[in-house]
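Right after this note come the structures.
Just so it is clear, none of the values below were taken in a lab; they were calculated from the coordinates. Please read these numbers as outputs of a predicted model, since none were measured by experiment. Cβ atoms are built from the backbone, for glycine too; each structure is taken alone.
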Structure P
Amino acid sequence: MSQYQIAVIVGSLRRDSFNRKLADALALLAPPGFSFKQLEIGDLPLYDQDDDGKQAPSVKRMKEQISAAQGLLFVTPEYNRSIPGVLKNAIDNGSRPYGQSAWAGKPAGVLGVSVGAIGTALAQQHLRNVLAYLDMPTLGQPEVFIQARDDLFNADGSIGAASQKFLQTWMDAYVAWVKRHTA
């Protein structure tokens, strides 16, 4: 059993999403003792404060998975220069009712990949603002703004040679971040 369970939130519902592929490939860079589980967010109802007293089973499931995790990893695309609605909806559902946030205190990492030249820089900036409000210590450096290119992934789904060293450095920093904030 892994000592550190990391809950992964992919901000895209598309099955063949670059960000889902990145999340899968990043998990391969983790050291022993770390396991990564992508959480389902596509089945969450739209957040409605009227439902705070009777949260849907899918919301309760996600909150339990977050609570059981030692850290969070957000891997998100950029939609219209911000975070996707499905990601914001998951964050809102997980933070309610007020005072019962599943996110508080969980160390987080943020990254993403996009076909655009600046990767997901603006989405990450917006997401970091939200995570700061939710009291989530979020790894600041190194930042990861990846442009999707043909050589980003190997045929087996692992990180390609051109990006492997950089993303391994990021994973090492994230692992140290989680360990520091769960000690």
Structure Q
Amino acid sequence: MFIQTESTPNPATLKFLPGQTVLATGTADFGSVEAADSSPLALRIFGVGGTVGVFFGPDFITVTKDETAEWDHIKPSILGAIMEHFQSGQPVMSGTDEAAAGGHAEHSGEDGAIVEQIKELLDTRVRPAVAQDGGDITFHGFERGIVYLHMQGACAGCPSSTITLKMGIENLLRHYIPEVTEVRPVAA
């Protein structure tokens, strides 16, 4: 097994490409060891010292390190943990809700048509581009013209995430949907 790595716009996050499917559908975001209970792979990666976040996409894994860890020191251990996991035959997620996390939030109310347009633009224009950088952005809510988005993986805590939100996503949504006035991030 050969695992490729790619840098991301977030210097604290590295993207790992194992060359096979990680999650068949959706994404999964783990911000702590406690949150990773449902994933043997995430638990294995958190076992590497200095790891503070793990995110699974369809064919990639992004790992976020703490500010004291150096990639030169922890990257080989992370590569080993990923390789060990895939060779063990264990599932990436335990149980049946493989991708319970990672989807858009449900929205009910009078703005249903607007929310569907927002989700459609996110799915077709934003999420594929963000996945290239090792992250994901999902719809969290819409209220009085403000779109609330949840940033995951390499996007969470990225120095350029504010520019991505304001200059990229906000401009795109405002162009196609006049009812959108602003885009804001939400915490997990």
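Things worth noting here:
- Identity of the structure behind 3.3 (criterion: distance in nm of label points 7 Å out along Cα→Cβ at positions 43 and 123, calculated), options P, Q: Q
- If Rg/Rh (Cα atoms, Kirkwood Rh), for residues 67-138 alone is computed and equals 0.98, the structure in P, Q: P
- Value 10, 39, 37, 12, 1, calculated as P(r) over Cα pairs in 10 Å bins from 0, in percent, assigned to which of P, Q: P
- Identity of the structure behind -11500 (criterion: helix-only ellipticity at 222 nm (-39500 (n - 2.57) for each DSSP H run of 4 or more, over all residues; to 500), calculated), options P, Q: P
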